[in-house]
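Down below are the structures I want you to see.
We did not get these values from a lab; they are worked out from the coordinates using the rules stated. Values in this document were obtained by computation on a predicted structure and should not be read as measured data. Cβ atoms are built from the backbone, for glycine too; each structure is taken alone.
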Structure P
Amino acid sequence: MAKMNPYLNFDGKAEEAFNFYKSVFGTEFDGPIHRIGDTPGLDGITEEEKKRVMHVSLPIGGGDVLMASDTVPSMGHKLVVGNNNYISLHPTSREEADKLFNGLSAGGDVEMPLAETFWGAYFGSFKDKFGVQWMINYQMDANN
């Protein structure tokens, strides 16, 4: 069965917020803070945007992980309260990822179709027909 983690979006404040959360939960980041500038193939983003957070994760206890990223305004991202939260599901197989993605996205709006990514995952995101935002992330390298 898939694991679920909250995923938050910020407008350039992800690192500040997560340093605060880290101090409250008393835990350490689960790996390095990945930057937008580390993403291959991004042209036309500003120097400030390159410093923004692409992904950060913080264990918060009980096996739960709080995750986040920053928006990239030059790519058309606009943070609006309500689109700053996702439910991030972590299935245990590619087949489960397909089932969850296809089922939950039916009648909704796909933001990013399921596809293999440069970070070793089979990933996609969408807003379901009720306006809830979801991410499906099957980490292939951890499950092969």
Structure Q
Amino acid sequence: MSFQPSYFKGTEGAVGLICWFERTESVFLRSNCTEDSKVKFATGTLTEDALSWWNSFAQPIGIEEAYKTTWSELKNLLTKKYCPRTDVKKMEDEFYSLTVKGNDYKTYVRRFQELTVLCPTMVPNAEKLMEVFIGGLPRSIEGNVTASKP
């Protein structure tokens, strides 16, 4: 089984960052990575702009102190750096206006899933999530989906 890390440059945008989070967490699980090692491992996969950002974060406090940052804290720091509020606002607006284009359900579902990860505060619970999802479906099938009580 491969535990190959995924690299993050800092130029991939919000979706790229979320994908990096997910792939990195997948490696954590498969390799039984301890909490104490997650930040050290994850920051070892940063390159280019993201590595420069990490170095500028770690240098003033020292690398050992920087490695005491939790994985959750690191994710928050990276999100603040690489998902500017203006971008998040655009995604939130897109989230509530997302609809199926033509019969391209696959693209709708994929983008809906991305936006639920990128905008976690937009849907406080599963019921609201389902309501927003159904709201983006064509009216011709919305009733069928609602009747099936997903």
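Which one of P, Q has helix-only ellipticity at 222 nm (-39500 (n - 2.57) for each DSSP H run of 4 or more, over all residues; to 500), as calculated from the coordinates, equal to -21000? So the calculation was done on Q. Quick check on the output: 8.9 is mean count of other Cβ atoms within 10 Å over residues 40-47, derived from one of P, Q. Which one produced it? Value 8.9 for mean count of other Cβ atoms within 10 Å over residues 40-47 corresponds to P out of P, Q. The value 23, 19, 16 for semi-axes √(5λ) of the Cα gyration tensor in Å was derived from one model only; which of P, Q is it? This figure was derived from P.
I have 0.80 for FRET efficiency 1/(1 + (r/R0)^6) of positions 48 and 64 (r between Cβ atoms, R0 = 30 Å, to 0.05), calculated from one of the structures P, Q. Which structure is it?
Numbers: P: 0.45; Q: 0.80.
Working through the options, I get structure Q.
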